[in-house]
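Trainee: Input: structures, listed below.
Nothing in this text is a laboratory measurement; each read-out follows from the coordinates by a stated rule. Being a predicted model, the structure only gives us computed values, none of them experimental. Cβ atoms are built from the backbone, for glycine too; each structure is taken alone.
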Structure 1
Amino acid sequence: MTVGRRRALGPLLAAALVLLVLPACGRKGTPVAPERRLPQPVADLRGVVRDGGIELSWSVPQRRVDNTRLIDPGLARLFRAEDGGQGEPRAALLKDDRVAGYTEVATIRLAEPPSPLVRSGRVAVTDRRNLALGRRYTYVVLTADAQGRVSPPSPRLTLTFAGAPEPPADFRVEPGDREARLSWKPPARLTDGGAVSEPLVYEILRAPAADVPPAPLARTTPGTTSMTDRNLENDRTYYYAVRAIRRAGTTQVEGEPTTTAAVTPVDVTPPPPPTDLVAIPSEGTVRLSWTPSTATDVATHVVYRGRAGGPLERVGAVRVPGSTFTDQNVPPGAWRYAVTAQDAGARANESRPSNEVTVTVP
């Protein structure tokens, strides 16, 4: 090789060495193993026997196995196996993107627009397919992203399809002051004809309007057949129902609710009476003054007058905050006076009379 050629190749060799040392521009990071890109498995599969079916629900996974955000959910698939209830339920093993030995009973779209079964990040689906009383059903959920990558199976959920309690009997709702008092009688039988053999739990449902489905409010302890719902708004109508709940092994079995009953709480507590009533008579006139009732919901003070030994009759009223009244055109003679307080409720409650005073009009 000539000296000139060596001199020409020198810069090219140096540049090549620099390129080998420097990292390539735009080079991607370490590749992520495919199994780390799978959606995380469903972790909160729940179920209850209700209304002749098995209602199941779970949260839509938001992360992948590597804990990165799952931004492209695809679908969820619900699988079921059944048996007579002996021994351990069937294992949930993934094979060819299915759960081996299980039957797929539902497919729910998670991608936009999602299935109507998806609300606020949760899936709720009811399985009614060929259910038989006394059989044991085990459920598993798989999810997949938009590229078809399938999650590991969820933990198994096993339930026994059993007869539900009939609706409670003689359901009653009575109004009180900012409260509703509920009572009922236990159902005598189950929907499969069997007898109720254990104390039941009851779920109270309440709705704010007649056209709104009642939502769960509270549950009783086993065997309790009454409840008082407090801190309500007086003169507003509420709608209640109650359902019975039993347990069949580890399975919660909920019965149908009663017919909805309406109730309107009312203020039935009268305010305390006014005090320190004073009357000053003059010709044909009596001027009255008093200390108002201490209740915050008082709307009116009512003035009463009567002859000595006779009944008191209403002669006027004063709107709060007034606390004086002039009774005019009063015939001569001895007269008795008293004042009451009346609250602002739809069915106004009136207090006991104030102290009574007697005056003589000239």
Structure 2
Amino acid sequence: MAGMTGMPWVDGNRVAIYNNGDEFYPAMLDAIDSAKHSVTMEQFIYWGGEIGQRFAEAFAEKACQGIPVKLLVDAVGSSTLGERVIRILETGGCQLAWFRPIHWYTLDRANLRTHRKSLIVDGQVAFTGGAGLADHWLGTATNKYEWRDIQIRVEGPAVWEQQAGFAQNWLLTTGEILSGHDFFPVIEPAGSVALQTILSSPSTGAAAAGTMHLIALQCASDYLYIANPYFIPDSRVIDLLAGACGRGVSVKLMVAGVHNDTWWARQNSLRLYGRLMESGVEIYEYQPTMLHQKIMIVDGAWGTVGTANFDNRSFALSEETNVCFHDPLLVDELRRTFLADLTQSRKVELSDWRHRGAWQKAKEQFASLIEDQV
């Protein structure tokens, strides 16, 4: 995987996995509060509301202390940030930049978004995962208003990779080059976990996130667990999954069910259920709320947590970040988390899918017209 993506494994890290907003938001706010040199963030979704204001106040407090706070938000995903939050950030002295705002003269690249969710403190601690900054991630995923998601905290030398991804897009957006120890300090080992940070960008023409997923599917020999809200594989991925099932791999796929924020993605995913189940893939729909984490576990030997969905948009059109690891304890923790979520999911039966109505099939065919855009 390192050879195919060109992204190395970095030793000496400490890692923590957080489930749902009531775990990861306090950890992120504590990290911001501890900042002494810099705070940087690249975010697809930053919305107004309770959590948006709490983070804005935390960012502004650090900026008022003279600590550089640089926030890069996607101009489409964060378009509802709101004047209240923007005013808090600007009054506090934070630097807020918009990634690829839409103008008539930028329409040729308007479809290329940053889907990353990176928060980096002092260049030494970083968070990433499925969650943006919005109120629907608050809570413990016990009802339909509290989304189910996972974030990962990294401390150690591997943080440099996430900071590098931010710095590249900050330069692209603002023209400012980030350098110096405030952003790229000398980092001593903080633990014993080796990490690989996959930075995927259409700007480089390299779909590293897609390559990572394909390699994982190809290498599985025992089991393959995937949790991803939007699962719209192309024929190549379906063939790889069929090949895995054919060689005896247990493939379990957990996706968002009726609680789904994207009608187009839901219909395109449903359309492909039959081909997947006929190949031997077990499909489960998460029931309590919107499932939004993007994780994968292979053979108890390798796992990843990140921002990439299993679709063409993430593989070809968006800036993405995934953190990969092969630490046995960490992989097992992710495996147990997946299996716990599986108990709250409904298995989709092939016979039921085949007997879905004509109206449902028509919706799927209509949605397929923009399959590559969702």
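Trainee: Between 1, 2, which one scores greatest on FRET efficiency 1/(1 + (r/R0)^6) of positions 68 and 84 (r between Cβ atoms, R0 = 25 Å, to 0.05)?
Mentor: Of structures 1, 2, the maximum of FRET efficiency 1/(1 + (r/R0)^6) of positions 68 and 84 (r between Cβ atoms, R0 = 25 Å, to 0.05) occurs in 2.
Trainee: Let me ask another. Using the calculated result 0.00 for FRET efficiency 1/(1 + (r/R0)^6) of positions 156 and 276 (r between Cβ atoms, R0 = 30 Å, to 0.05), pick out the matching structure from 1, 2.
Mentor: 1
Trainee: One of 1, 2 was used to compute distance in nm of label points 7 Å out along Cα→Cβ at positions 140 and 348, and the result was 7.2. Which label is that?
Mentor: Considering all the candidates, the number was obtained from 1.
Trainee: Could I ask something else about it? The value -10500 for helix-only ellipticity at 222 nm (-39500 (n - 2.57) for each DSSP H run of 4 or more, over all residues; to 500) was derived from one model only; which of 1, 2 is it?
Mentor: 2
Trainee: Right, next: Of structures 1, 2, which gives -0.72, -1.36 when log10 I(q)/I(0) by the Debye sum over Cα atoms at q = 0.13, 0.20 Å⁻¹, for residues 92-219 alone is computed from the coordinates?
Mentor: 2
Trainee: Supply the structure label, taken from 1, 2, corresponding to Kirkwood radius over Cα pairs in Å with the calculated value 28.0.
Mentor: 1
Trainee: Let me ask something else about it. Quick check for you: by relative contact order in percent (Cα under 8 Å, 6 or more apart), which of 1, 2 is greatest? Don't jump to the answer; show the numbers that get you there.
Mentor: Numbers: 1: 12; 2: 19.
Biggest value here belongs to 2.
Trainee: Using mean count of other Cβ atoms within 10 Å over residues 212-219 for the comparison, can you identify which of 1, 2 gives the largest number?
Mentor: Biggest value here belongs to 2.
Trainee: Out of 1, 2, choose the structure whose coordinates give percent of Cα pairs over 17 Å apart, for residues 268-307 alone equal to 40 when calculated.
Mentor: Computing percent of Cα pairs over 17 Å apart, for residues 268-307 alone on every structure in 1, 2 gives 40 only for 1.
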